[in-house]
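Next up, some structures in structure tokens.
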Structure 1
Amino acid sequence: MSTNDHAAPDLTSPTGDAHGALAPDPRRWKALGVIAIAQLMIVLDSSIVNIALPSAQRALHISTVNRQWVVTAYTLAFGGLLLLGGRIADYMGRKKMFIVGLIGFGTASALGGLAPNADMLFGARALQGAFGALMAPAALSILSVTFTDAKERATAFGVYGAIAGGGAAIGLVLGGVLTEYASWRWTLLVNTPIAVVAAFSALRLVSESRAEGDRHYDLPGAATVTAGLVALVYGFTLADTHGWSSTSTLGSLAAAIVLLAAFVTIELRTSHPLLPMRVFLDRNRGGSFLGSFLAGIGLFGMFLFLTYYLQGTLGYSALKAGFAFLPFSGTVIVAAVLASKALPRFGPRPLMTFGFLAAALGTAWLTTIGVHSSFASHVLPAEIVMSAGLGFAFVSLTATALVGVADHDAGVASALVNTTQQVGGSLGTALLNTIAASATTSYLAVHARSTVATATGLVHGYTTAFVYAAGFLGVATIASALLVRASREHVAAVDAAMVPA
């Protein structure tokens, strides 16, 4: 994906003059509205289904082991295909692929909402992720070429970033409303009419643009990295049902290692890599991407298990559970604003290290929950501490991801922040779900079966998962302190327009 280099508008459109210079597109603010709607859909679907998951699990008889695929199928396809989606949009035409992504996303949402069984729901969620991976980078590139004035572009990216930050809260509340008063199916079906309206609006309001130059796609790289990640997630899932030492588990994990090693080999040798290793191996950027990956594990794990705790243990309705996450999302936004003001003064390393440390402590706080814990005394303080930390960490790592990057790699570096977080969320959800299920099974094996023991065993599984999630965030804290060396001057040199959130 490229958002700042080789991006040339279609000079046959009204926005280009006879010399190829860009004049402001008179439809640019309306186009921003369309793109904002698309981005909101993508963000919503990372959170809206979490609230509906317990209801969907009961309706489609999804096992505890397999329930994570409702989340993982989406995030894995989205994260695994995001870089390829950006390349396709750049070369095939951003408007065209944006519209294709919208229509595909709406169709996949309808299939998921009407799914008669778990397998169809998992497949539909994967399709949503694939079309989202086409739509999201196209939207960012369209913003970059549509808003040619630096101040207007900063405003546009500010709107985009606000939706990215606040969309999760809207998704959790909307998921609760739809599940409570309609059906869990409407958490997916609601996307279809929105996608259709957005696609028709894009036809009228968005101008076409595409990248120039040699148009090659790294299909072998895309295939091996996606297959490798799927094998890794599947191996984690098999570990719960078959054990870590079983042939099937070890075979899946071995296949994952081979496929991911093949991906690295391909990227080092191909002339048109999907992921240039020079982008990833820089010390500062490596620390940023590692932090984003580990943050994804902690964040997605928190959403999954806290949702089940609130609804299954504390007896919250889907709507009440959705509102219970509002403090988390609100604190993330406030912390991100404060971090953006502190970043030029302190630089990224202290803010990122502090942020991940606070996130780790907040997650560790969640290990104190019990069957009869109070939301106000146990869950709410942990939410606020964790979300404040992630707000500081996200701003710092996003800025650091672009420090020292060459112009032609800026798009890939930007996309990697999203990709690593989504992949971390996919792998973390699978691994932590397996850990939680195993902990619950072990607890019940040594305690007499009863309603109280079952409830306690489930909470024991959740808190065990939170221990591991806090550990991953602790590793992110150490990595930030040791790897990130960028100064505030380095960050100040990054074009602010290149940082979407």
Structure 2
Amino acid sequence: MNVLASVYEKRGLPEFLLEIQSKLENVVASEGTSTYLESKGISCTRIGKITGFNDLFSGRIKTLHPGVYAGILNPENTPDAIMTRNGYLNFDIVISNLYPFSEFAKSGKLDRMIENIDIGGVSLTRAAAKNYRRVTVLTDPGDYPRIAKEITETGSVTAESRRKLAIKAFAVTANYDSMIYNSLSTLTGNPVNGFFSYSSFGGRTLRYGENPDQSAMLFGDGSGFGIPGAFQLSGKELSYNNIMDANAAMETVYDLEVPSCVIVKHNVPCGAGSGSDLLEAFLKALESDRESAYGGVVCVNRELDAKTAEELSKLFLEVVCAPEYQSEAFNLIRKKKNLRLLKARYERDSSSRLRSISNGILLQSPLTSEFEKMECVTEKKANSSQIKDLKFAWKIAARCKSNAIVLAKDLGTVGIGTGQTSRVESLRIAARRAGGKSTGAVMASDGFFPFNDSVELAHEIGVSAIIQPGGSKRDQESILAANELNMPMYFTGKRTFLH
């Protein structure tokens, strides 16, 4: 067997070649790969002996040469006259993986991104995949053990394995091009009109979707961040709904800078709290709506400690998500064998958000709760404590659904109304859930007030200050009502309305 290797990720390659050593005739490798293999005691031919040159232009050109591609794309095992005259080899296995463009894209620096667009690796991979009837293409070190076993046991790679590896290779190159397009168009602000590309990694089948008769899969972007990149430490298999709720909780809690906790039920927050530590934050979130917290998903933005874990263990929860777990906390909470424990890293994701509809998809930029200016539009201004609560309530309302109203006090939600076709009805729901705790609370609304009824009802239940986007034709009526009721009201100039 003749092998051509040109890889960025060198993990497992020496072991693979040593395992199939008895079947090898020649190993040809690019400069970097050959240096690495030789350091591991594996002799190989440098690709320059075929191409007649070493790396050109600081490595931009390594493998682009007819002698290389003749050996990959030749459909027959027997070299033709030109190949024989030039000493070109027929390659049976091509091992290639690509520069990690996504890692360099994180820098946001165009020059770094451009220099780390892989050319030769993609070309090798595509050529080998095209000729899969004769050539085996390996793009993933995870496939080395299985293919090595086939070779050592049978002397070759089966046609079915070559076909599957080729399809995987095309998926790799398609995904790679999608990453490049999306990163460059985002950076330059110049996407091709009418063109959209999405890249994803690690698709895995879930037990079912939102309901048992719906099939479902989870894909990630390969970054290792967020729920797709989370490591499940304990508990039952994650469901589609668990993943949706955990994602909603994570996006909400990481909008809050101090130690915070968010409890999500049915993809919307039912309680949120911030405090001097996680225990205080969790208890605030729980007190917001104990009933809805049953069977919920909890996410915290700090390492989970033992005291908080002990309180969490008293509840029936579906998922707990944290960036880290203290060993005592983990050993305590893992006793609930069905509780899914996730260790997840968070990084703000600026990529487009997708939603499928029949026969198509909708695409939009991600929502953020950030606003440019918090403008007081009333005669009375809020005090410093109220300002903190207003900003907190605003961030929670931004993650709730249609016509969301959030009542909060002392950096904890006390009542949430969401998902209603009427904003004032959301306020009535939030008021019922808050009960007497609404007295002195602040109120956040994800959209403007079309009428002044929400301001008047807020005053009736004891709300002390309001934050909302503004922008209604009847804003002046709401401002006038707030002034008459001696209530501070702030406009953000930004709507955070979610369907």
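Out of 1, 2, choose the structure whose coordinates give volume of the Cα convex hull per residue in Å³ equal to 130 when calculated.
The read-out comes from structure 1.
Output the label of whichever structure in 1, 2 has the greatest value of FRET efficiency 1/(1 + (r/R0)^6) of positions 262 and 366 (r between Cβ atoms, R0 = 35 Å, to 0.05). Don't jump to the answer; show the numbers that get you there.
Values: 1: 0.40; 2: 1.00.
Between 1, 2, the highest calculated value is found for 2.
Quick check on the output: -25500 is helix-only ellipticity at 222 nm (-39500 (n - 2.57) for each DSSP H run of 4 or more, over all residues; to 500), derived from one of 1, 2. Which one produced it?
Label of the originating structure: 1.
Relative contact order in percent (Cα under 8 Å, 6 or more apart) was computed and gave 22; which structure, 1, 2, did it come from?
Traced to structure 1.
Thinking of 1, 2, which structure, once distance in nm of label points 7 Å out along Cα→Cβ at positions 126 and 438 is computed, gives back 2.5?
Among 1, 2, the structure yielding 2.5 for distance in nm of label points 7 Å out along Cα→Cβ at positions 126 and 438 is 1.
For which of the structures 1, 2 does the calculation of mean count of other Cβ atoms within 10 Å over residues 230-237 return 22.6?
On the way: 1: 22.6; 2: 15.6.
This figure was derived from 1.
For structures 1, 2, calculate distance in nm of label points 7 Å out along Cα→Cβ at positions 54 and 86 and state which one comes out highest.
1
Comparing mean count of other Cβ atoms within 10 Å over residues 222-229 across 1, 2, which structure shows the greatest value?
When mean count of other Cβ atoms within 10 Å over residues 222-229 is computed for each of 1, 2, structure 1 gives the biggest number.
We did not get these values from a lab; they are worked out from the coordinates using the rules stated. What you see is a predicted model, and the numbers here were worked out from it, not measured in a lab. Cβ atoms are built from the backbone, for glycine too; each structure is taken alone.
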